[in-house]
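In what follows, structures are represented as structure tokens.
Throughout, read-outs are computed from the coordinates displayed, never taken from laboratory work. None of these values were measured; they are calculated from a predicted model. Cβ atoms are built from the backbone, for glycine too; each structure is taken alone.
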Structure I
Amino acid sequence: MGADKILFASYSGVLGGAERVLLDCVTRLDRPLRVACPPGPLADELHAAGIEHVPLKDRGLRKSAGGTLGLTYELTKLKPRTLVAWGAKAVMAAAAVPDTQRVAVHHDLFDAPALRGAVRATTRRAHVVVAASQAIADELKLPATILHPGVDLTRFTPTPLPDGPPRALVAGALVGWKRPDLAVEIARRMPELHITFAGEPLPGDPMPDLDPPPNVTFAGRVDMSTALHEHHLLLHCADREPYGMVLIEALAAGRPVVAPAAGGPLEILETGLYEPGDADAAVAQIRRALDDPGNPRARAEQFDVRVSVARLAAALDDLAVPTRPPADVTV
């Protein structure tokens with residue numbers, strides 16, 4: 001019966017970082033499970049992997065009370081005994097689903113105090129809390145299993161650095177909080193470095209007005225493995241990155257990473273860190289990485305997907321331990 005299977009619920013049907021971690025987990029967990037999400041790339045990957053998919057209404061990527069209540073209604077109809085809410089929107093919706101054991105899995109940091117408070121309040125309704133990084137857990141101010149999602153190291157083969165002038169890859173959605181403006185400023189201060197943006201704006205969002213110099217290229221969607229091999233390093237600029245899977249992918253491909261010393265990158269990297277927002281400090285770290293790339297692959301091996309999936313499995317096992325029922329919450 002479907003109710004006997006663990007139900008993973010995602011508000012989003014895209015295939016961003018959090019959804020790729022979800023896919024890595026459900027394809028490796030040795031548990032009867034199904035995944036509820038809207039149609040889209042995530043559902044396509046689930047079908048290809050033979051994972052049972054439960055379609056949900058596509059409510060877009062914007063947060064709204066109506067969207068949360070609608071998802072609550074859909075999840076309630078599924079009557080799951082165990083509900084793994086994947087991401088803040090799903091956590092808020094799951095808080096009001098009756099007669100289920102809830103696992104809240106978080107991947108985001110929130111700037112708005114009201115939203116942060118709502119997420120924290122609904123997370124208290126969960127029986128088990130999982131956070132992608134310690135930075136996320138610290139913001140929640142709740143006990144949590146730290147997932148530190150890993151990568152399938154067999155998918156990445158380190159290759160020699162390419163010939164020619166230095167090239168840095170900036171990977172991720174073209175959104176303000178990822179600080180593409182800082183990457184452009186770094187390009188201005190280091191004209192010998194070519195910077196490639198691999199990513200697009202979110203659906204419905206305009207292209208940022210960045211006024212880039214000639215040494216900046218916008219490549220759109222790319223094959224990440226190929227792109228990493230064509231560049232000398234990965235440049236990351238987000239001041240408040242919750243985790244940063246792409247950083248681990250770059251390390252696994254043998255590419256050094258330069259990123260702000262904050263949030264998830266501070267938990268992933270040992271070198272290449274710079275003061276958030278400081279273009280000059282970033283340039284200094286880029287020059288250091290070009291002079292001495294070190295052994296990035298060795299660091300990536302500390303983030304094996306099998307280990308992070310085992311952490312999630314252990315968190316699910318915690319549901320077997322009797323706990324005091326969470327306090328009621330109204331959403």
Structure II
Amino acid sequence: MTKNPRILIIRLSSIGDVLHCTPVARTLKETMPECHITWIVGQVAADMLRYNPYIDELYVWPREQWEKAMRAGRFREAWQLWQQLRSYFKTRHYDIALDIHGLFLSGMVTAASHTPRRIGLSNTRELNHLFMTETAPPPPGPHVIQRYLSALQPLNITTTDYRMTLVVPPSAAEFAENLLQQHQVLPQDKLVVVNPVTTWSAKNWPPERFAKVIQELSQHAKVLLCGGPSDRAISDTIVKMAGVPVIDAVGRTSLLEMAALLQRSQVLVVGDTGPLHMAIAVGTPSVSIFGATDYRRFGPLDPNHTVLTGETICPPCHKTVCRTKDLRCLKSTTPETVVKHTLSILNSR
């Protein structure tokens with residue numbers, strides 16, 4: 001390995017996985033301060049890396065647009081997007097490429113970089129290993145951060161420092177303060193953020209339970225509801241059911257503005273979704289409700305976070321839709337339990 005290698009990281013999505021991958025960049029820079037790191041990422045999660053001090057160059061490739069064109073049969077458009085990426089690589093040289101996505105597409109991206117040393121993860125899908133020159137050993141533990149860091153082992157680099165990196169820029173922090181001032185939230189007021197919607201129906205705790213939690217927590221703190229534009233319908237239902245004052249920021253923030261609101265709050269109540277990992281990265285405690293997914297793989301490693309898991313035999317099934325159609329794993333976590341743990345954190349801060 002050269003003294004100051006040029007390293008390419010490929011992790012295209014999603015919000016949580018991109019954040020889980022940030023310890024890789026930090027560990028590389030701490031081990032080899034003079035190395036140059038380029039990260040290829042898709043559009044949706046790009047802001048999670050925009051201000052990361054351990055990344056020298058960020059290339060945002062519209063992976064989402066490429067996949068949409070492919071699914072719609074617009075192959076000319078997809079080819080043009082692919083050629084954009086190839087043109088970018090023609091002006092760059094890398095010594096090492098780390099494919100920390102592990103799919104056929106990320107393997108194609110890695111191969112297109114023409115990097116001589118291409119390291120992939122163990123037990124990948126979609127024939128990803130065919131694009132690699134080396135495969136990392138199995139990780140030392142179950143968590144996805146440990147899996148991603150295993151890509152460094154062929155470089156003789158190991159670490160047990162699993163801290164994620166998410167830098168909130170001043171513009172986002174200013175947005176958050178202005179929003180809170182508009183809703184008469186004073187600096188000394190306690191703020192609870194609730195993010196009730198995930199990308200899988202099998203991970204969504206029932207709206208009526210979130211409403212009950214909000215009712216109780218509103219007696220002790222200001223409550224802010226956050227989420228993306230597609231979360232609007234469920235969030236509206238929760239606000240109506242709760243019947244108490246709520247700062248409704250659903251669909252009204254960028255990801256970095258949401259991160260700033262999380263950073264300003266005392267605690268986040270959430271399922272297994274991107275804002276959970278954003279809160280972990282900015283140092284805000286959380287109470288998370290897990291069902292279909294395995295908290296040992298995707299949950300917080302920091303002890304300042306509380307994970308509530310289902311008490312049934314079916315989880316974690318890792319299915320996007322509940323097979324029993326009754327969300328029994330999620331429903332085994334009661335609103336009273338969520339309120340108790342949230343107040344415990346709130347009262348300690």
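Looking at structures I, II, which one was distance in nm of label points 7 Å out along Cα→Cβ at positions 53 and 109 calculated from, given that it came out as 2.6? Derived from the structure labelled II. If mean count of other Cβ atoms within 10 Å over residues 277-284 is computed to be 17.2, which of I, II is the source? Label of the originating structure: I.
Have a look at I, II and say which one yields 21.9 for mean count of other Cβ atoms within 10 Å over residues 37-44, as calculated. So the calculation was done on II.
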